[in-house]
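Listed next: structures, encoded as structure tokens.
Only the coordinates and a few stated rules stand behind these numbers; no lab work does. Just so it is clear, the structure is predicted and the values come from calculations on it, not from any experiment. Cβ atoms are built from the backbone, for glycine too; each structure is taken alone.
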Structure P
Amino acid sequence: MKLVSEFKVKDKKELEVNLKPFLNLFLHKKISLEGNLGAGKTTFVQVFAKILNIKEVITSPTFNIMKTYENLVHMDVYNHQGDLDFYEDYFDNNTVLIEWGSRVKNYINFDFVIYINKGNDFYNYKIMQVN
């Protein structure tokens, strides 16, 4: 993997400013979001959706695994086991953000992995491109 960028932010507004330059890079890609419980994976999706002008309220799909929006698929595979064959038709022509993507890395080829770590008063984002 290759480091694309690393940055720290204090809030959603700073995250949005830091994410906007990556919008075109992330469009129509499969992205794994990694971090501990409460690290900010769903917050990342909320901000990304805002940049895409998605108006719906974004919540974690922990129990229903997947939510779809215009040009965006949001998955949380924390409780999922096995492949994602059933869901792959939704991936075409969409950006796919998968929380806990490392749990399904044997079944999907990610383009990027974003590591999210929560500090005391900041969030650290590390964007890696998969070779």
Structure Q
Amino acid sequence: MSVRFTCDTQQIPLVLEASWLGDDLNISISGGDKGHIGAVALSQARPSLADSTSTSASTSVITVCGHKEDRIACEIAERVAVEINGVVSVACGIHVDNATRGQIEAILASTRLLVDNLLEHLKELRISASP
């Protein structure tokens, strides 16, 4: 299964694509003037260290020198890993020449909305697959 969600924020196109690799989920987020790989995060759900009755995630992040997508890649990988209780990879690259603080905040908000759409889609799949 593969899904794609898109949006435009302040005339900046953003794309989230997700596909299953067995039980694991691979996500790419790209957009702006030129999509690329700026950071990759890998998260694995696990019992929380603070409260073993809740789920958390362990995450590793690799960032290309000079890129700043590590924060959003990590946030998304952890959020989705906890939600699906599994392993999630996120490759993220969004480039906007001379981006303003407002554009950066809009991009962050829009990527979170794209993830909301993905999680809602996954929830609907689980509901429809239930007996």
- Message: Say we calculate relative contact order in percent (Cα under 8 Å, 6 or more apart) for every structure; which of P, Q gives the highest result?
- Response: P
- helix-only ellipticity at 222 nm (-39500 (n - 2.57) for each DSSP H run of 4 or more, over all residues; to 500) computed as -11500: which structure among P, Q? Q
- Out of P, Q, choose the structure whose coordinates give Cα extents along the principal axes in Å equal to 48, 32, 24 when calculated. Q
- Origin of the value 1.8, where distance in nm of label points 7 Å out along Cα→Cβ at positions 7 and 103 was derived from one of P, Q: Q
- Query: For which of the structures P, Q does the calculation of log10 I(q)/I(0) by the Debye sum over Cα atoms at q = 0.13, 0.26, 0.31 Å⁻¹, for residues 15-70 alone return -0.46, -1.08, -1.19?
  - Reply: Q
- If you rank structures P, Q by FRET efficiency 1/(1 + (r/R0)^6) of positions 31 and 87 (r between Cβ atoms, R0 = 30 Å, to 0.05), the highest one is P
- Give the label, chosen from P, Q, of the structure having the highest value of distance in nm of label points 7 Å out along Cα→Cβ at positions 63 and 79. Q
- Note on the structure: Re log10 I(q)/I(0) by the Debye sum over Cα atoms at q = 0.15, 0.24, 0.29 Å⁻¹, for residues 39-94 alone: value -0.39, -0.80, -1.02 computed from one entry in P, Q; matching entry is structure Q
